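Got some structures for you, see below.
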Structure P
Amino acid sequence: MSGSISAVPPALVEGFAAVFNDFVNEVAAAVAEAMQKNAAADSWPLRAWRNKVLPLLQKHNKDIQESAAAFQSGQSKSILTWAEQERGLAKDLDGFPLDFAGPEHAQKLDFLETRIVTVAFQICAAAGIP
């Protein structure tokens, strides 16, 4: 990873951290709601989101929030690493259906996933990361 951290607008970093947090919260809410519905509780997609995807997203979210805070205080370039990685979020989640908790959650998750990828691309472009 190469790039100029000084060229990245703080608002982009704040937006990236906020939308990633919103996405993780929506995944957690969708998992919780689907768990309450007995019919969906044993489905493969729900198990995958609950046991694999959500814990990984929560860890990434913690690290992204810390990196965003460090960026705001001028101490770290790690936010660029996270932005570069999360540009591929949609591809990383390919194979994990967003509709595991119904169409309402799927629509929200799709919107938030798209926002993460978009803002991650904007951060990388501002930093000069191809």
Structure Q
Amino acid sequence: MTDAFDPSNEEHQKIKAEIELGNGLPDVRLTRQCLEALEQAGFEVVWEKDLAVDSPLSWYLPLDKSRFSLSNFRSTAVGRIITKYMVMALEKVGLAPKGSQRVQAFLEKAADGLAAGGK
């Protein structure tokens, strides 16, 4: 989590929880806490920078369902609905294993959390 994360902000906590759950992560720490842990473990941090700050394109755009793009159609709201029903159909006919729908929903939640966190 970047320094913009506010642990007292409920929306930030919700986004953090979605990122952790959807990506199978333990409690995600702030960047500075990670750097401190590396140094305490004996590593020398030679260089660190948040590359997202200066980027002309936001890293989360491919995950943002509110942004329509033909090249990224599968991540749009319409693309996700189509994917949901395709996975459901494939699971029903036995071409996708049972539980595929749950995994698809789980991954959507992860993408939503990451996009919200990026914004």
Structure R
Amino acid sequence: MTYTKRPREEAEQLRKAFDSRVRKDFLNALVNDPVKLTELKEAGITAADIERMKKGNNPKGWQVHHNLPLDDGGTNAFKNLTLIQNHPYHKAITNTQRTLTRHLQDGDSADISWPIPKYNIYPKGE
């Protein structure tokens, strides 16, 4: 993909919206969808963590991840979000993204390849 560094101010506005409401809305959408709720349970999310999600909090050991980062062309749309297990998946993907893009200035572009989970919950359970 071609990664183009978004101006910091724009990325910060999107991050603020994500932190204030989008994460909570995404987590609520997952627990309120019967199919996604089954997938959460299959992925090992406990009943206690599902209750945390209903309150807008991440399950323990999981993060809501932007597949295309906000500092690129990523948005807060649910189709760009994945509930991802923190270790090792989220850490590996975010560390790779940071390593490959930290040298870029606002407006700079580079062809970059990194893994993008194709599901709203990763890893999927059995």
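Any read-out appearing in this document is the output of simple, stated calculations on the displayed coordinates, not a laboratory observation. What you see is a predicted model, and the numbers here were worked out from it, not measured in a lab.
Looking across P, Q, R, the calculation of relative contact order in percent (Cα under 8 Å, 6 or more apart) that yields 38 traces back to R.
Structures P, Q, R were shown, and helix-only ellipticity at 222 nm (-39500 (n - 2.57) for each DSSP H run of 4 or more, over all residues; to 500) at -22500 was computed from P.
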